[in-house]
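J.: These notes open a run of structures that come right after.
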Structure P
Amino acid sequence: MNATLDGTAVRLGPEALSLHQQGGYGRVEAGGLRLAPEEALYLLQRQKIEVEGWDFDRLLARFSGSGPFLRSFLVYRDLRERGYAVQPGPQDYRVFRRGDRPGSGKTRYLVRVVSERDLVDFEAAGAEVATSSHMRKEYVLAVVDDEDELTYYGVKASVLPEMGKVAEAVHTMGEPLGTAVMIRGEDADALARQWYGTRLDEQRLLLSPAEAYHLVQEGILTVPEPEGHLTPSALLNRAAATDSEIREKAQVYSDLRRRGYTPRTGYKFGHHFRVYTGDKTHSDLLVHALPPGVRLPMSAIARSVRLAHSVKKKMLFGCVQEKGIRYIEFGRIKL
């Protein structure tokens, strides 16, 4: 089939409508079919069409002069070769269920194309995930690395179910020790049974700043000082001198505890918390707390997902927002 280049679009006559009907290519318009650059290149490479005055190499060079086109084409080609019908969409691509076509089938994935060095804006990603979920589609990041290999990540808003309110210890008094808080005697035993703190010895328990913050917030712990009792914000201000992430960590920690989960330090896994659900034999989640407006390199997210997968845990990012904590789960998927 013969086609002509018109700006960034490739146009074919009415004889090309079969490409749309059978393969879901292009957009039908008066007098024929309009192909997006990725569609035209793919069909040209497959020798399904010919573009007047252009071969594949010249047309690829023409389109690649505009932004990150090459990696978008690589993703488009890969999805097509996996048997999916694909159309450009508001994310980057709409991917239909296998066997479905535009106009007669349903979209399964909304795909955003990024490079391994791109920064992922969690606020924007969270909004796109929410939109996809509302449309009952799966949101996917297609990551192209520096060797042009592809990896797909499913991204979703993780709604953590309530695990049931854990019976907290009775009210107790603590002593400030730098940024930590020490609990003595029977109260130390009661808190330790709820998986709070670290034993200093049989009589003493040390609470981390996040743990102390949560217990003060809940009215379970009072930390007296000469000037009065330490408030939750005062606890965080004191800890912030040596921990720049304490504010978001404390908010995520407290939210997890209120939902009935048991967060413990995730330092050995390179993240803020390992989180237990149900019995406490093994943790189920790795959770990293993020402040508002944060952006992380895709390469850092990929490392986190790889590590979580290797230890059979889900990787969640707890994004602190004005209206609460939004948990976003990343997981490597096969399409």
Structure Q
Amino acid sequence: MMQTVLVIGATGGLGGAVAQAFLAHGWRVRGLARHPPSVAQLRPAQAALAGVEWRVGDAMNEADVVMAAQGVDCIFHGANPPRYTRWRELALPMLAHSIEAARCSGARLIFPGNVYNFGPDAWPLVDEGSPQHPKTRKGAVRVEMEEMLQQAAQTHGVRSVVVRAGDFFGGHAPSSWFSTLMVKPNRPLRSVTFPGGADVGHAWAYLPDLALAIVRLAQVQSTLPAFDTFNFAGHWTPRGMEMPESIRRVSGNPSLPIKSVPWWLIYLASPWVPLLREIMEMRYLWQVPLRLDNRKLCSVIGEEPHTPLDEAVRQSLSELGCLPAASMFSNESSISSVSFKSRGL
């Protein structure tokens, strides 16, 4: 029988990639959105979303979420507070509504985790059992959200799984560092702005790869415990500078300027600009290496989906409108190819 997944946040970056991946693997996909897009509004890279069965509703309205989840096998919770702010005010109730929808429908809830949960006692290599003692407000909220899932499993039998990943990048990742800071969407590449240290390792997650891993977990979700957590390794760059260097290679301009973020200016402006204050809080993730151990994930789904870095960057920049059409393909590789990581690290 064809299985059905409800994607909350299907108009967003990861939610859109997850919806497309489920559709490509034969699932029925139901999307919840306040303003569902028409086919004419979809960008070429989002054409597959034309197959989504849309439900009008708001993730902040419990009744909307419960109604949309009726009869589904999985719920992907991709809702996230906009512009990096109001996390406690918005993130906690939205997740609570998805938990209630999972309880009422009996569906497995899939939650995308991140690395905000961890403090210095967990660095530099994080596995699923690493201590979660964050030093930031957003990190505390993320820990609380995962505790909500654990509690729901223990008290109400609500099944859920957390898939943890590093910084997102892709052609439609509207709130990522890659597309909001490092490059300027819909403009030719003139420079790259990099917020990290040249030799500080960083974890990246290419959205199509992460979405495919999520689909593979959903396909075996009946074999998982009521609550479980998996790490997605993605692209680990031991030298942080490897990402801007990849952008240089893909652009065909080896002398493309790489600029540093003026953190001192962000610090001075942060008391008056809420978004900058939130960004400043998370600066530490660019100052320390934090790598995700994916051996548990690989033991369940096999090799982790992994598009080579330059191909992933090329596709991302092309979809962001930063490269001329002729640059979408290189003589060395094809964007359509996807390789797989070896099992584990």
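FYI, it's all coordinate maths here, none of it is from the lab. Quick caveat: nothing in here was measured; it's all calculated off a predicted structure. Cβ atoms are built from the backbone, for glycine too; each structure is taken alone.
J.: Here FRET efficiency 1/(1 + (r/R0)^6) of positions 48 and 184 (r between Cβ atoms, R0 = 25 Å, to 0.05) has been calculated and equals 0.40, so which of P, Q was it run on?
T.: Q
J.: Could you figure out which one of P, Q the value 14 for percent of Cα pairs over 37 Å apart was computed from? All intermediate terms of the calculation are to be shown ahead of the outcome.
T.: Values: P: 36; Q: 14.
Computed on structure Q.
J.: To which of P, Q does the computed value 49, 18, 14 (semi-axes √(5λ) of the Cα gyration tensor in Å, for residues 72-263 alone) belong? It would help to have the intermediate numbers written out before the result.
T.: Details: P: 49, 18, 14; Q: 33, 17, 16.
It must be structure P, since only it matches.
J.: Hey, relative contact order in percent (Cα under 8 Å, 6 or more apart) derived from one of P, Q reads 16; which structure?
T.: Only structure Q yields this read-out.
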